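Each reported figure results from applying straightforward, stated rules to the coordinates on display, with no laboratory input. What you see is a predicted model, and the numbers here were worked out from it, not measured in a lab. Cβ atoms are built from the backbone, for glycine too; each structure is taken alone.
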Structure 1
Amino acid sequence: MLYFNRKYFFLALILFSIEIVIAVFFRDKFVRYFLGDLLVVIFLHCFIMSWLKLESTKVALSVLTFSFVIEILQYFKILNALGWENNKIAIIILGNSFDAMDLVAYTAGIAIVLWLENRKKVSIS
C-alpha cells in the first residue's frame, strides 16, 4: 500500500509550483480562484497517488469529497466557530469564504483526473 511513484510525485511538484506562482503573481478571479481550485484537487490526487498504491478513482472521489467538505465548512464559518478567524495558516489551509464556483472548479478538476486516468487505462490495455 505504501510506495513511491516518481511520475505522480513529479506531477505533484509541478502542480504545487504552479499553485505557488498563481498565489504570488495572479490577482484575477479566473486564474487565482477558479483555475487555482481546479488545479489543487489534481495536485492532491497526484500527491496521494505518489505515496499510496490505491485505486485512482477512489482517490479522486475521496479528494472531491474532502474538497466539498472543506467548502461546506467555509459556508458554516468554521474558522469563526473555532476562534481561528485571524489565524493566517488556518485561512490558507481551510479558506475563509464559501463560493459555489469552487465546487464547480473542484468537480472540473476531478473530472479531468478521471478522464486522464481512464485514457491511461485504455491505452495500456
Structure 2
Amino acid sequence: MTTPNYPLALAIATARWSNHETARLINERAQRDGYRGIAIDHSRVGRWIRLGEKPRPPVPEVLAGLLSERLGQPFTPELLRLAPGRRVHVYLDAAEHEVLVAVATAANVPVEEYVRELLRSALARLPARPH
C-alpha cells in the first residue's frame, strides 16, 4: 500500500515549483555541490509525492536545502517525510480518538498527519532548550 507524501507536496506547491522544476533544481544543486550520478526527472518527483517513495541520499538533503532557501523556513528530510522519523506511540481513550478523527476528517487530512502537526505546533511553543 502506498501513502502520498502530503508534507512534500505542500512544500513544493508552496514554493510554486512543478515536478519538472523541482527535478531541474535538484540536479543543478547536486552537480554544483559535487555530487555525481544524480539524475532526477519529473516522474521520479511525482512518485515521491503520489506514492511516498523515498529518494536516496544526498537527494533528501539537497531538496530540503532548496526548499529552506526558497521558503525562508527550515526544512529537513524528516519534515518532508523523505527520511525516517522517530515514532511516538500515544494511547488515547475512545472519546479522544473520536475527536481527533472527526477534526481531521473535517479538515480533509489523514489523522496521522493531523496529529503530527498538532504535536509540532505544541513543541514549537515550548521554550528553547539549551544544547
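With helix-only ellipticity at 222 nm (-39500 (n - 2.57) for each DSSP H run of 4 or more, over all residues; to 500) derived from the coordinates and found to be -24500, which of 1, 2 does the value describe? Please report the intermediate quantities before stating the final value.
On the way: 1: -24500; 2: -17500.
Of the structures listed, the value fits 1.
To test your reading of the models, identify which of 1, 2 gives 15.4 for Kirkwood radius over Cα pairs in Å when calculated. Label of the originating structure: 1. Work out the source of 22 here, i.e. which of 1, 2 gives that when relative contact order in percent (Cα under 8 Å, 6 or more apart) is computed. Of the options listed, only 2 reproduces it. Sorting 1, 2 by mean count of other Cβ atoms within 10 Å over residues 75-82 from high to low puts 2 first, with the largest value.
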